[in-house]
Each structure stands twice: as structure tokens, then as C-alpha cells.
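Some structures are shown below for you to check.
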Structure P
């Protein structure tokens, strides 16, 4: 059972928070949605939906492609994108492969040390 199962209000809050963090980094780098779309090869509409939290579920690979285009890595995702959102809560709206999840959990343990 998911931690925030059926609590769409909280899920929307966390999705919007994550999206705002991505948008802030994009803005700090003086990139428009179209610039980032070109760099990441992801449509401006998809990026906009992620930044506004108006998506139901997304794959981590999509987010990671955007992060790479912004010059970020997995550690940056954990430190700057999901910040204080519990990692296990993100599984409600981000689909991780077992490998991605394992790598991120290992990275998270390193950060917490």
C-alpha cells in the first residue's frame, strides 16, 4: 500500500513541489520551456505538466533526461528536486525501475551519512 494512497490532495502538493523545484532550476539557468525541450528532446508540454504538477504519473527516465539537460545528476535529484519529499512517497507519482530505485536508494544513504 502506498504511503499517501488515495490522498490526492497530498499527492498534488508533492507533485507541485517537485515541479516547482525543476522550474526554479530551469529559470536559474535562464532557459525557456522551449530551450529545455530542445536540450532534452522532451516536448514543452510534457515539461510544463511536470513543472506544474499536472501529471498523474511519470517515469523517472523522463525526469532524469530533463535533469541531464539541466546539468544535474541523481544526487542533485535527491538533494535539489525532491528535497524533503520522502523518497518512498515519490513512488506514488514516479515510476522507477528496480535498478533506478536501487541506485537512488544507495545514493540517498550516501547523502545521509
Structure Q
């Protein structure tokens, strides 16, 4: 399913963007656990998994995985931004006034 179709399906559901940086995408176990948790919430989640899309076999309908997102556009429409506290993510959340759940995962420079 394409990103536009997924956005249209969001309807009244909350939208959350998850970004752990280019180094965080390597931790497919952590992201897999996050996806399992996301499946229990009545929300739609956009999860950047970098070049590891093939690592995720079972993805709930409420989760959209991508190797890249136009992050400012997604953050602007999000109700929550889950990120690693990197400069771009932090500044975009502030700019758009989106609440953040910051998981200081690793250095990403």
C-alpha cells in the first residue's frame, strides 16, 4: 500500500511518526518490538526502518514501514513523534508543535 493510501485510511485515528536515526534502523529487534506494541494502540504509525524493510515479515495494518519518509511533511501531520532526539527530529517536532517521546538511543552524527 502506498503512503497516500495509508494517510487517507488514517481518518480519525491518531498518527505517530517513529524515527530512530540511521543507526537506530540497524536494531531490527528493537523496531520489531516497537511494532508489536504499536499494534495494540488505536493509532496509525509511520516507522522508518532504513534499508531493512525485508527484515519485517508480519506488519499490522496500522503500521506503515518505509525506508525513507518526507519527514517534515509527516511530522506536520502527526499527533506524536517518537524519535531518538537527533537535531533534525527535535527541531521539526518543536517547529510543528508535535509532542515527542524521545528515546535517546545512540549517537547519530
Structure R
């Protein structure tokens, strides 16, 4: 397996966008390790170690790489949704308890 890949080689790999421009944008956002590409045309090459895990597995030929990117991100989204719901529930419970205490003080 190679250690460095150009953006054009990474287009459409699992976990990556389908254009050179978007691969480069994702690399910049996520701070991938890069070096100047040798040869005609220049450009950049990115270190495999800095690519998304699903991409690394695919490039290494790992057969467990069967989940599309959207499904790989789903557990994170689900956790955020559940955490948000729990915080709302806790907040409502707190408000309900506070209201009960205020009502108790008014009647006593």
C-alpha cells in the first residue's frame, strides 16, 4: 500500500467527496498531513495516516469496509440526538420540580 495519495487518486473513495476540489477542501478543514507532489502538474499528496479511518481501511484492502460514509457517521448523529433529548428531558424535570416547590411554598 502507498503512503501518500494525490487528491485525484482519492476522489470517490469511501468517506471522501467526488471532486478534487472537495477532497482538497476536506483535507484543509480536517488538517490532513500533506506534502508537495513531485512531477508534472505539482499539487499535493496526503498521508494515508491522516485520511478518514474508513478511507484508510479501504485503501488497505480491509474487507470490513462495507459501510458507506453516511452510515459510519450515523452513530455520532444518533448520540447527539439522544444527548439533546436527554438534556431537554432533564430540563423539563427540573422545571417541573421547581414549579412544585414554588407551589408548595405558596400554600404553606
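Figure out for me which of the structures P, Q, R the number 23 belongs to, where relative contact order in percent (Cα under 8 Å, 6 or more apart) was derived from the coordinates. Checking each candidate, the match is R. Source structure of the calculated read-out (percent of Cα pairs over 22 Å apart, 52) within P, Q, R: R.
Values quoted throughout were computed directly from the atomic coordinates according to the rules given, and no laboratory measurement underlies them. Note that the structure is predicted; figures quoted are calculated from it, not measured.
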